[in-house]
Structure 1
Amino acid sequence: MSDDVYLLVISPHPDDCEFGVAGTVARLAKEGKNTVYVICTNGDKGTIDMSLTPEKLIKVREKEELAAAKLLGVKEVVFLGYPDQGLEDGDAFRRDLVRVIRRFRPYVVATCDPYRKYMNHRDHRMAGIVVSDAVYPFARDHLSYPELAKEGLEPHKVREMWFWGSEDPNFRQDITDTINIKMEALKCHKSQLGDVPPEMRNRMMEFAKINAKGEKFELAEAFHRVELRP
C-alpha cells in the first residue's frame, strides 16, 4: 500500500465521520487507498449521561473514535482537541487545519456541508466553512502562514472537496459492500448511540438506497463534490 494519503476527513466531532463517509472510507481501504481522520473537537459535551464529567467523556470518545477508525482501515487519527461547541472561524483553528493539510497532502478533503438550511450544529457550520478556507486559498499559497514552512510544511493544492450532509449532492460513492462495516463502526460510539437500535439501522439502509437512486449500485453515500483547479 502506498503511503500517500488519498482522503483527509476533517470531522467536527468524534462519530460525525462515521455517519458521513465511513462506507466510502472502508471501500477505499480495500482498494489500497489511505485515509486520515482529523477530529476537530474533543466531544466533551456530547452526552445525556449526567454521571459523566467532561474529562471522562473526552477519554471515552477518543477511545471510541480510535476503535471505529481501526475497524474501517483508517491510517491515522489526529485529534485537534478544541472544546465541543467551541469551534470558531478564527486564525488559530484555520492554521491548525492548514498544518494538517500540508502535512498529509491529500488528493481529497472531506468535511460536513456548512450550508444546510435553518437548523445545523454550529460546530458543523464552522468546521465546513473553515475547512473550505484552509483548503483554498490558505493551504495553497506559500505566503499564507509562512511560519509553517519552518516546520517543513510546504504549500499543497487539494484537488477535490467532498461535503457530506449536503442538500445539493452531485456525487455518490458505492458502499454496497461496505455498509455493514459502516454500521459496525457506528456501534463503536456507544456513548452516543448505544447499541445502534434496529430502527436506526433500517433508517440508514433506506437512506443509502435513496442516495444510490439512478446509479448502477444499490447503496451509496452522497456528497457535494467540488473539483479544484490543479
Structure 2
Amino acid sequence: MDDSATKIRERFYLKREFDFESLPGYVKSDFNQQMIVKRFKRGQTIFHEGAFPSGIFFVKTGKIKKFKTLNSGKEQIIYLCSEGEMIGYAAFLGEERYHDSAATITDSSIGFISKDKLVRLLDRHQELSKLLVKKLSHEFGVMVNFIATFTKKSVRERVALTLLILNENFRQNTNRENEIEIELTRKDFANIVGIAVETLVRILADFSHEGLISKKGRKIIVKRYFELFKIADLNDTF
C-alpha cells in the first residue's frame, strides 16, 4: 500500500512541504499574530466565486471544499483542503476575482489575514513569498493531473480513484481500529466525481458487496486498497 499511496499523494494531493509548517518558526509566529480566527459551522461559505479577495484564509482545523458552480447550478468540487493549508491566495496574488468558491464540509476553525497585513508580511518575510509561489505552482500541477486523469476514465474508475484520494485526505481521521474513516456527504462525494448521487450510491454498494469498502452511515472505510488501485487503472498515469 505504501508505494501506491505515495503515487496518489504525489499526483493528486498537495504536498506537505508546501504547507505553512515548512516555514521557519519566527515567520509562523508573525503570521499567527496577524491572523483573526473564526469558527465556521459545517456548510458555511468562506468566499464566493467572482468576489474580490480581501486577504487569504488559513485552515486551522476542519476540512474545506473548493468548488465551481456550473451553469446548471450544480457544484463541481475540485479539491478538499485540510488543516495547515492556505486558501484564496491564488486570486490574491493574481489580483483577480476568486475563480472558485470555498465552503466548510466539517465544523472548522479558519484564520484570516487581511490584504494590508499580508502585504506587510510578504515584505518582511521572503520565505513566505517563496512558499506561496511554490504552492501555487504545485497546486496548478495537481489540478492538471486530476482533470487530465478523470476525463479519460469510466465512472467506476473515477469513483475508485476518488476513494483513494479521499483516503489520503482523511488519513488523520481514524477510528479505534486505526482505520481511516472518510466522512463526506454522498452529494459532496458525487460532486467530486461529477456524477449523480444515485449513480454514486449504486457503485459504492457494489464496492461494499465486493468487500472493497465498508460503510457506517456516511462514513466509508477502504478495506482493500490495492484492489481499488487496480480498478482506478492508473498504469497510464504513472
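Once distance in nm of label points 7 Å out along Cα→Cβ at positions 171 and 211 is calculated for all of 1, 2, which comes out largest? Walk me through the numbers on the way to the answer.
Numbers: 1: 1.4; 2: 2.6.
Answer by largest value of distance in nm of label points 7 Å out along Cα→Cβ at positions 171 and 211: 2.
Suppose mean count of other Cβ atoms within 10 Å over residues 91-98 works out to 14.9; of 1, 2, which structure was it derived from?
Numbers: 1: 17.8; 2: 14.9.
This figure was derived from 2.
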The highest value of volume of the Cα convex hull per residue in Å³, for residues 107-194 alone among the shown structures 1, 2 is in 1
Winner on mean count of other Cβ atoms within 10 Å over residues 75-82 once structures 1, 2 are ranked, highest first: 2
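One of 1, 2 was used to compute distance in nm of label points 7 Å out along Cα→Cβ at positions 67 and 115, and the result was 3.8. Which label is that?
On the way: 1: 3.8; 2: 2.8.
Going label by label, the one that fits is 1.
Where a number appears in this text, it was derived from the coordinates with a stated rule and is not lab data. The structure presented is a predicted model; accordingly, all values stated were derived computationally and were not measured. Cβ atoms are built from the backbone, for glycine too; each structure is taken alone.
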